[in-house]
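Alright, structures below, take your time with them.
Read-outs: derived from the displayed coordinates by stated rules, not from any lab. Owing to the predicted nature of the structure, the values given are computational and were not obtained by experimental measurement. Cβ atoms are built from the backbone, for glycine too; each structure is taken alone.
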Structure 1
Amino acid sequence: MPLLSAAQNGVISHTLLALQRAGLVDYEKALSVQRSIHSEVVRGSRENTLLLLEHPSVFTAGKRTLEDEKPQDGTPVIDVDRGGKITWHGPGQLVGYPIVKLAKPTELVGFVREIEAGIIAVCEEFGIKGQRVEGRSGVWVCDEHGERKVAAIGIRVASGVSMHGFAINVNPDLSEFSRIVPCGISDAAVTSMALELNRKVTLDEVLPVVEKHLFEILVKVSA
């Protein structure tokens, strides 16, 4: 599905926020679209927008990524201007890009915490106890087996408007994470909703739940 118009199929419009399902989109194409929408939201010519999509397999590195955290076999990595370190995106992972004019744009940590709260609510609807881990962003599952990250977050705010966003591991190939030090964290594992529930979970199941909870969060924090 094309990504470029808020009037296309797959878009649920609202005076405060447009929810746009985009399907499988190349990372660099999606980044270009993000930047275009970001500019429009900054100018006030477009409503706040949440893009929800998947990417083909790709590694992306935030500004704090160290060289020894990247794949050591020469696999290409796309350097991006978000917070955080290196991560992997691929099929089976639901990626969300909230491009939103923030009511409190200088409170980036608070915005990340709100997104975490929305994802924790999503996990709860599926019977997964997601939670925060002090000193680490994202949403985690913690029990006697240790800490496992089910969702990552990396945000940038420019001109008062957010971009980049979150990635929820619904049912991806988690082996790709073994090729990097995901998010720069070497002492914790990565998990998925499917792995935690021990059943197949599809993006079609998760999408409406994410839309519901993230819509509430983003409308609350938007200007």
Structure 2
Amino acid sequence: MNINNNGLPTIEKAEELLREAELQNIGQWGNHSRNVAFCASKIAEACGMNKEKAYILGLLHDIGRKFGIKHLGHVYDGYKYMLSLGYTQVAKICLTHSFCNQDLSEYIGSFDITPDEQKELEIALDVAVYDDYDRLIQLCDALGAANGIVEIEERMKDVKARYGTYPQKKWDKNIKLKEYFEKLCKHNIYDIIRKWTLQIEVYSYVGRIKWKLLF
């Protein structure tokens, strides 16, 4: 089966969806997604959360990038795509992962969707009830770069350099998310992640990904 009864795909289906999406829109976003999934699963495990669920949500948080090089459009596309497949929990993550303060105006990048689509996102975001999985993927989105795991400040500085801005309120919230999960697991987040090395080997065919977790 490709879906469980909680609005999530299986791990195998999630990996398949990501591989298919990479074939449609080649780029570094796929490896970023894998690194987010890796971080999410390890932190979730340390916090007593469901590590498989965290992995799936991290893997598919940017799945809207399947439909082209977009900014806010990838949030909308991912949200609608996952809803269409019945993966409601993933759809929620596609919606919330860029908005740690639950404020659409904080989006970093172009608002490249129609006014009606923007209104739809605003309404959905406004009524969303954030839980620890939303918060976890927001945190891990700030930890997982395309080329590996980085410290939050390094990741935010990179985004600011590329886009020319990074809202201070969003910056501060990401730091608070790190502190929140460290309180939950009673460990430094970086210590948890540094116990593992993520090695990604990208072969000549996009989508044929082999990756190893080395303790």
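Here are some notes:
- When FRET efficiency 1/(1 + (r/R0)^6) of positions 59 and 115 (r between Cβ atoms, R0 = 35 Å, to 0.05) is computed for each of 1, 2, the largest belongs to: 1
- When distance in nm of label points 7 Å out along Cα→Cβ at positions 67 and 99 is worked out for each of 1, 2, structure 1 gives the greatest result.
- Structure responsible for -8500, with helix-only ellipticity at 222 nm (-39500 (n - 2.57) for each DSSP H run of 4 or more, over all residues; to 500) calculated and labels 1, 2 on offer: 1
- Among candidates 1, 2, the computation of distance in nm of label points 7 Å out along Cα→Cβ at positions 43 and 91 that gave 3.7 used structure 1.
- At a computed 2.1 (distance in nm of label points 7 Å out along Cα→Cβ at positions 35 and 51), which of 1, 2: 2
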